[in-house]
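Just so it is clear, none of the values below were taken in a lab; they were calculated from the coordinates. Just so it is clear, the structure is predicted and the values come from calculations on it, not from any experiment. Cβ atoms are built from the backbone, for glycine too; each structure is taken alone.
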Structure 1
Amino acid sequence: MFAVCFAAYAWTASPALGWLDSPELVAAGASLGVSHSPGHPLAGLLGRLATLLPFGDMAFRVNVLSSLCGAAAATAVFAAGRGLLARVAPSFEGGTSDAAAAGAALAFALSWAAWFQGVRAEVYALQAALLGAALVALLAWERRREPRMLLVAGLACGLALAHHHWMALLFAVPAAVFALARAGDVRPSLRTGAATAVCGALGLAAFLYLPVRAAAHPEVNWGDPQTADRFAWTVSAQAFQKSAGAEHVSTAGEDTAEIVAALLDQATPVLMLAALLGLYLGVRTSEHRSWTLLLAGIAAAAAGGRVVLGFDPGTPDHYAYLLPALMAIVLLGLAGLARLAHLIAGSAPSVAAVAVAVAMIALVPWQASANAGASRLSGAYASDTLAREELEQLPPRSVVLVGYFQTSFRIAALRAVEESRPDVVVLDRSLLTYPGFAAVARARHPELAAIIDAPLRAGAPTPVDALRALGRPVAVQLHPNLDDAPKPALVPRGVYAWLQPARADAAARDAAEPLDFAERDRLANALLSDAGAESGFAQESMLWLDFLRLDFYCEMGRVAAARRAFERARIAAPDDDMLAARAKACGIARR
């Protein structure tokens, strides 16, 4: 099972830096860095090991780590499925039982939610593998009453807590109830409970890696967690606690409906109906009630946790939060089909076994045909194209002020895997508002300490005169949180706006704007030609750049240029409300 799933994932894995958080995780793996909160120490260590693989370039190797983890998660579903079949259908023979469990594992692995996380550098395939291992251990403990299985579950949960807090906590609650809500000598002994807690603490000890690596000043060093306060800030994910779900405008009811629809699509209607049957039959039988409620609790907690944060069907990572729920649904569906087949076949258990195996295997081509196209990233290089535009095309010794996290992540990844452009200074105005980032910037660029301490950060006036005094090319990324101080002296061209020695007059802007749009069109053509299955990400990137152009030209009173930016943005997003509202405010659209 592991080999089959790994082959499918690796064959379709991204060869490039990727989008969203993927470039940062590529950089963290290549440089043994500290990625965004809670630091993801295990991902950094395993990512570094992945760079030692003897095939592909550096980015592909780190992406393939997710393929390995995704295959491990599918293997956990296979192992759990075999264990459940041994309980609900003990008359199934080994071959048919294995085939049915394999079908369930592949139905999970080839869902888009799991497949897309198995082809790119992200934290979710590893988290699914850890939680899958914990689930297998819990089910084995209940079946065989071996205390060591609880220790394995504790270690896996501890590592998961050190990797992704929220998903691990949502899993740990039903898991703890499953283990502890028992009567008499069936409940784990105090000694076993203490040993399980110790194993969990050992998993959490992975966090000790963070200050050790931070002291080495890696390319990615989120929060520089060398001090106690910055360590606590990093591992507690305070940067995301206030914003979690804050920008999501849909209601809890709408999110719940979207999540149910997503799970129905990912698990297939057949398995979803079978899971409901498995739940019904399982809770009616005392022998199977505890593990049935465990699986139902895992599914409900994972789905409910995503409701709390909000759910956007257009965001791939929101589906990844549902992977534990998808595991549980697939396993409940397998158990439900097995019990239904037994009821129908009666005294012919071999017929029931074959029927279940055939039904589960039949789901594999269904999932593969539905999700292969959207999951295949093997020809997608647009993220690399954009990263090179953002870094390699800069004049010598440029100073670049960015405000968008993806730009920082892409540049860090390009530097980590290729050591590109060490002469260029990149400072993220948004990240400099967080603890530790200013300290990292000062350590790397002591000659810019006065500018960094000005302070150079979002929410504070940009030190324009001090930047001009550097005598170096200064590029500024347009961003909604950019203050007004530098704007009169900024002239957009390509992905950045360039700081001029003085205020740019109308003649300078008249000369610069055609060059800006020529650079914009060249980049758009390059991104879309290299996008492959990631055309959506490439289009979103260009839409974002066009919106920022529209906003800037409106503020500068350059109506004709603003209209050109709006027309280009409208091609990608003709019904975007925010774009239409900004154009209307600028006086170039009435809608």
Structure 2
Amino acid sequence: MKQLNHGPIRRIRFPFRIQTRTWASAATLGFARGTLAAVLIASLSAASPAMAAPGRAAERLLVKPKAHVSEEDVQNTFAAHGAVETESLHRIGVRVLRVRPDRLKTALDALRRHANVEFAEPDEMLAPEAVPNDSYYSSEWHLPKIGAPAAWDLTTGSSSVIIAILDTGVDGTHPELSAKMLPGWNVYDNNSDTSDVYGHGTSVAGVAAATSNNGAGVASVAWGCKLLPVRISDLNGYATYSTIASGLTYAADHGARVANVSFRASDSSTVASAAQYFQSKGGVVAMAAGNESTFVSSADNPYVLTVSATDSNDALTSWSNTGNNIDLAAPGVNIYTTTRGGGYGLGTGTSFAAPLVAGAAGLVISANPGLNAQQVQDILKQNADDLGTAGWDASYGAGRLNVYKAVRAALGTADTTAPTATMASPTARSTVSGVVPININATDNVGVTRIELYFDGMLVGTGASSPAAFSWNTTVYANGTYTLQARAYDAAGNVGTSVAVSVTVQNPAPITDTVAPTVRITSPADGTYVARNVSVYVQAGDNAGVSRVDLYIDGRYYASSASASPVFGWNTRRIARGAHTLQAYAYDAAGNVGASSSVIVYK
């Protein structure tokens, strides 16, 4: 291959950020045609915390108080067992409690038996099911977002489909990449050394096609596809239109069906020509839109898929470029991936959105190798989840990538069947009171991925599978008629809505408690002499329950307890000689107060 002339031609810097958990190492990099925030590059493997194994979350309990119990009683119940509320799951009425490890079992057993508690349980950590077992998979939010788990039920990628990574090289010794690598080419130096000189290419390759479901590291989109490394950059990570174009033609000539270019080059005529060549060989090119927060006014490049970046809420990132050339959007924030040197890290930028599209193209071609390049592009765009303005727009293009829908379409089995959702209970026109169980059943030809519950058109709860059970505390709602409705979703985005069910809430008016608690001091007895440390025993009772007992000595507040039968310690060493008066007060949740008879003791 002829050595390329790297003279005074435009150089392109890749649009990306990588951060790892080796926080002490940071370097700020400049980017052509704009700026980008600090980039952290290091190995995650040595610095990352160990992933939690399935089991119990230390020091944490989940407790749901009964509906009729006042908040004061709830907190007193927790405090009496050494538990502190740290969080409340408001929609379902469950409290998250922290308890000292040595008291965890005792507190759990006691709260399970307590009259104020509907249920108590440990905060268990469960292993994921029917997903890759890679260590960092639970943090790879972007894969479920694009429907990858459902797509993997159809194909994980074919070893006959090659994805070319046109970048700074790829670390071929990385344990997640070594088995996937084919011999590639160094376009920049015109030799076969494709080792990663900067670190960017290794991270991009891991997003597209790292080894997956191997019990370690990260998962990628196209598990089974092969990787063809093509180095197109200098030692500082810069590439040129010419090296990109040369890389594309090399990849096309060496069997690649997909090429990823995580550089902003969609508006280059040279690159467009090379991409057209690549497409003529049956290949699809994914390209980063860039991170300069600018609108690119140049016309669309029909031979590449230009990819903007979204966050976990499906919002376009503030730094992603937009423009007439945007074809698709894909996640591009905090993407776990491989790093040079055998580690793992977080990548942010359109550099990491593009290889998700490249991996998706690899799965589509694996599902149907007979598709030509234009058909693959059309399938990816036509089956994206439309965001922003309806139809194509300059921010999201055709929409955010949905690899599951694309693979189904490639197989000729696009899922257009919506789930069915049924409100099993309560039944229509029923009258309810207190805490009411709500049960929803849903079915789908492929599988239900989410169930939502609506009260009067407002979303109030979400379940992950069918059947879904919710608990409705009607005592916090005014008496009257309410409409309940359920929605069920599948991985293809089809939605099924249940028949609306009207129910009447009819709770009895609350009974006003006017009965004061009774309370007496049982020890020491009236008229006795005391010395040193004295135990003061108090006994209180109430028709609805005692919430607090206070002890006063000589008319001044001394101590308080949430127990109805407290024992107070009284150190008499520093009090004056003579008579002293003890009196106890008991309170209930309604605010009624009962006072004991005074007890006079002598020192």
Structure 3
Amino acid sequence: MDWKNPDYEEIFWQRRQSLELLRAQVDKEIAAGATRTTLDDLKDHYREHPADFISDFGVTFDPRNADIGLPTVIPFVLFDRQREWVDWVIGHWRARQRGLTEKSRDMGLSWLSTALGCTLCIFNDSLAIGYGSRLVDYVDKLDTMKPLLPKARMFMKYLPEEFRAGWVEQRDAPYMRLMFPETGSIIIGEGGDQIGRGDRESIYFVDEASYLENAESVEHALSFTTNCRIDLSSVNGRNNKFAENRWSGKIDVFLFHWRDDPRKDQEWYDKLPLPEDQGGKGMDPVTIAQEVDCNYSASVEGIVIPGVWVESAIDAHVRLNVELTGARGMSLDVADEGIDKNAICRSRGILIEGSEEWSGKGADIFDTVQRAFDFCDLHGYPAFDYDSDGLGAGVRGDARVINENRRALGAKPIYAVGFRSSEGVVDPDGIVDGTIGRDGDKGRLNKDYFLNRKAQGWWALRRRFQKTHRWIVDGVKCSPDEIVSISSKCPNHRKLVAELSQPTFAPNGVGKMVINKKPPKTKSPNLADACMIRFAPKDAPPAEYTQELVALIRQRGMRRRRGR
């Protein structure tokens, strides 16, 4: 499908052809005395694969199409990320688990959630699916398509009769309700302070959850109403229950970013700040950062790496046509058995090409170190950096044991190089990049500006993102070795992007920079920590590691000269 220039007439024509073939086949089967038809098989398939049903027969509504000569009622053909979300919701429903969806504005998620609710009620018996929002009028209201339930009614209205489960609009769609006679299922709407005060629901969708006025009351009410609550919202800063839940590490999060939408691209994004009379959306920068880029810190002071800088770094090496050079390597951030996770960052020169995480629950530090060794073997890294503070202090001893076993088996050792974030700064008398001194000085000294190595590392990462953003946006060039790029193919890259803008900085009592990685009730940004460790200034590596690396480079050079 050409997502930017869709042929809606062709899609509707194909649907009509398929429906006619289906009806003809069913008529033949009934005439032959069959007790089960192709229609029954198809319903069984759609019961297990609701995304297929929505794409095969669903419609949505976009009044903006009238401005460009396209129909306003259009086929609801799901793109890949929308299908993934449907499967994600179904998985949480069956597992009786709560989930949270963080989304960019205008991703069609309100339509998708109501289409999914209708589909489940059509093909499953005795379901009760709830929809709630901060205002009653956002759930149901006459003569407008903005609320949730009018979307559900429209979805049902345009379905073939075979797939309506006996639903008749005039009879089965009263205010705040949709009923499905053949399955006995029901959709229920609630708004304002009444969210969650009704009957028990199989799934409950809370729309724009970050804007709830009485979020604590809703939390309490829904805890008794459903085992599968799905919060949906764009970002509204950090000072709300949605943000607290999103960053708590206790609720599974689905990221729904505009870059996942094949209808949108960088050109679309670049027009957002423009006035509407120039083809833009007329949004202010804070709105764009929060509701489009999903940046929780857009209006927070003291952010180490602003979200807009991080967004500029996505595939920056491609956009700036920078040749990738430099060594490949990896860093490890070690977590405990709580809500935080172990994380690694893999890079080639300036490019972040891997960002993986896994739970440490039920394991010990030795398992984590062994997994880091496995990553190094898989990608050919001779060493990795790790945070040697706290739990990470045990990595050195475990790495020694693993290397002894490797040597006994004839395998090369892999060096674990500690990065102690609480230690003093690297190059204490060096000048801090980007600072201005007094009385003609070049700038602040590292030992005077940073409390510790962690603050120095985060500042170094900040400068990379800042220089990348300035080159991308303002055309201010610098050495390619001074920027950073995040591959859009990097695993967890959207989560990494969000975490990179979580830490804040402020001076302590003597004017040195202190980093705060964890605002209240949030988990540690482990992916971002691993990224910081990877790019932080470091002391010279151990002599044995240096000799091993030199030998490895020479060996690879000889292979290249031999044509291998």
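Out of 1, 2, 3, which one gives 28.4 for mean count of other Cβ atoms within 10 Å over residues 261-268 as computed from the coordinates? Among 1, 2, 3, the structure yielding 28.4 for mean count of other Cβ atoms within 10 Å over residues 261-268 is 2.
Please state which of the structures 1, 2, 3 yields -5000 when helix-only ellipticity at 222 nm (-39500 (n - 2.57) for each DSSP H run of 4 or more, over all residues; to 500) is computed from it. Of the options listed, only 2 reproduces it.
Which structure, out of 1, 2, 3, was Cα Rg over 2.2 N^0.38 Å, for residues 173-524 alone calculated from, if the result is 1.36? It traces back to 1.
Each of the structures 1, 2, 3 was assessed by Kirkwood radius over Cα pairs in Å; the largest value belongs to 2.
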